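> Input: structures, listed below.
Just so it is clear, none of the values below were taken in a lab; they were calculated from the coordinates. Not measured: the values here are computed from a predicted model. Cβ atoms are built from the backbone, for glycine too; each structure is taken alone.
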Structure 1
Amino acid sequence: MQLQSDDFELFGLPRRFAQERAQLDARWKDLQRQAHPDRFAAEGAAAQRVAMQWSVRINEAYQRLKDPLKRAAYLCELHGAPIRAEDNTAMPATFLMQQMAWREALEDADGTAAIDALEDEVEQARTAALVRVGALLDEQQDWAGAAQQVRALMFLARFAQDVDRRREQLGQ
């Protein structure tokens with residue numbers, strides 16, 4: 001293991017969006033077992049500190065790789081297409097119109113059925129966007145297109161949180 005390795009190298013995985021969660025989880029456990037500070041107790045405090053740093057690095061990589069949105073963003077970054085969500089909010093007009101329609105529907109939602117329907121619609125859009133980002137990354141290697149799709153997924157994630165907050169406001 002080398003500290004300068006990217007997350008995929010660290011985990012011994014191909015640099016691609018599609019990953020088997022079971023394989024990722026098993027590799028994380030194996031790496032954590034190898035780097036656990038208790039294994040280095042006999043080697044002193046310095047070795048244990050290094051092991052702790054490795055453990056933190058492994059956990060950070062695992063958090064990025066196990067989350068599809070974070071994994072997609074990371075792949076874009078690795079291929080020179082930064083997400084820049086804080087200063088690049090340009091989205092296609094159809095996507096923005098959909099967002100506006102959902103926001104209005106959320107404001108108008110007055111019961112469980114309306115919230116559930118909106119939540120289902122957003123989840124379907126999220127699932128479709130994940131499929132698109134996977135194709136852009138793994139098949140087309142369109143890093144800039146994938147970065148835009150990641151920004152769309154970020155919008156969807158924030159809106160899903162808004163739906164949850166609205167559900168709480170309605171006490172449902």
Structure 2
Amino acid sequence: MPSHALPHRPRQALGFAGWLALCIATSAIGALASVDARSFYAQLAQPAWSPPGWVFGPVWSVLFLAMAVAAWLVWRQPAGGRARTQALGLFVAQLAANALWSWLFFGWRLGGAAFAEVLLLWALVAATMLAFWRQVPAAGWLFVPYLAWVSFASALNLVLWRMNPGLLG
């Protein structure tokens with residue numbers, strides 16, 4: 001039976017599972033670059049406001065779950081049209097930027113490139129948040145903690161890069 005012919009609830013559950021799987025896949029791609037992240041992060045000279053390394057896993061888990069819910073809320077709109085397609089396209093683009101940052105910072109240890117890229121990620125997250133909010137306000141609100149975290153991560157990336165030119169050159 002084609003997916004559009006599935007009864008409403010199973011189709012919605014499959015849709016949510018798909019968005020969640022996409023977020024998990026993005027997280028896994030980033031995790032591949034971050035295999036040694038905990039030990040590398042511990043080696044870095046850090047500002048006093050830098051969180052301990054163990055904080056990042058739980059924070060990102062909650063953020064990826066919120067992203068999946070937000071995308072699902074937008075996806076399930078019956079008459080989303082072009083604006084919905086564009087919003088979901090922005091969502092996928094910001095996921096790609098999210099995964100790339102881990103490679104730039106942890107995998108390749110390119111602090112400057114990672115900082116430039118996290119600014120692009122911030123812009124994509126903000127654009128996605130606004131596009132989602134126009135479709136389903138609750139979906140936009142689910143992106144507020146993510147934008148706040150990427151704002152914090154941007155500042156941290158800059159400071160770590162500046163404090164560790166030998167490790168993040």
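> Assuming -23000 is helix-only ellipticity at 222 nm (-39500 (n - 2.57) for each DSSP H run of 4 or more, over all residues; to 500) as calculated from a single structure, say which of 1, 2 it is. Don't jump to the answer; show the numbers that get you there.
On the way: 1: -23000; 2: -25000.
Answer for the origin of the read-out: 1.
> Kindly point out which one of 1, 2 the value 2.1 was derived from, the read-out being distance in nm of label points 7 Å out along Cα→Cβ at positions 129 and 161.
Values: 1: 1.3; 2: 2.1.
Derived from 2, not from the others.
> To which of 1, 2 does the computed value 1.29 (Cα Rg over 2.2 N^0.38 Å) belong?
On the way: 1: 1.29; 2: 1.12.
Of the options listed, only 1 reproduces it.
> While we're here: Identify the structure, out of 1, 2, from whose coordinates mean count of other Cβ atoms within 10 Å over residues 81-88 was calculated to give 15.2.
Of the options listed, only 2 reproduces it.
> Once mean count of other Cβ atoms within 10 Å over residues 49-56 is calculated for every structure in 1, 2, which label goes with the largest value? Working shown, then result.
Values: 1: 15.0; 2: 11.9.
The maximum falls on structure 1.
> Ranked on Rg/Rh (Cα atoms, Kirkwood Rh), for residues 25-96 alone, which label among 1, 2 comes first with the largest value? Intermediate values should be presented prior to the final figure.
Details: 1: 1.23; 2: 1.13.
Once Rg/Rh (Cα atoms, Kirkwood Rh), for residues 25-96 alone is worked out for each structure, 1 has the highest.
> Given a computed value of 0.9 for distance in nm of label points 7 Å out along Cα→Cβ at positions 33 and 113, which structure among 1, 2 does it belong to? Let's see the in-between values first.
Numbers: 1: 5.3; 2: 0.9.
This value belongs to structure 2.
> State the single structure among 1, 2 that was used to calculate relative contact order in percent (Cα under 8 Å, 6 or more apart), giving 28.
Working: 1: 24; 2: 28.
Source structure for this number: 2.
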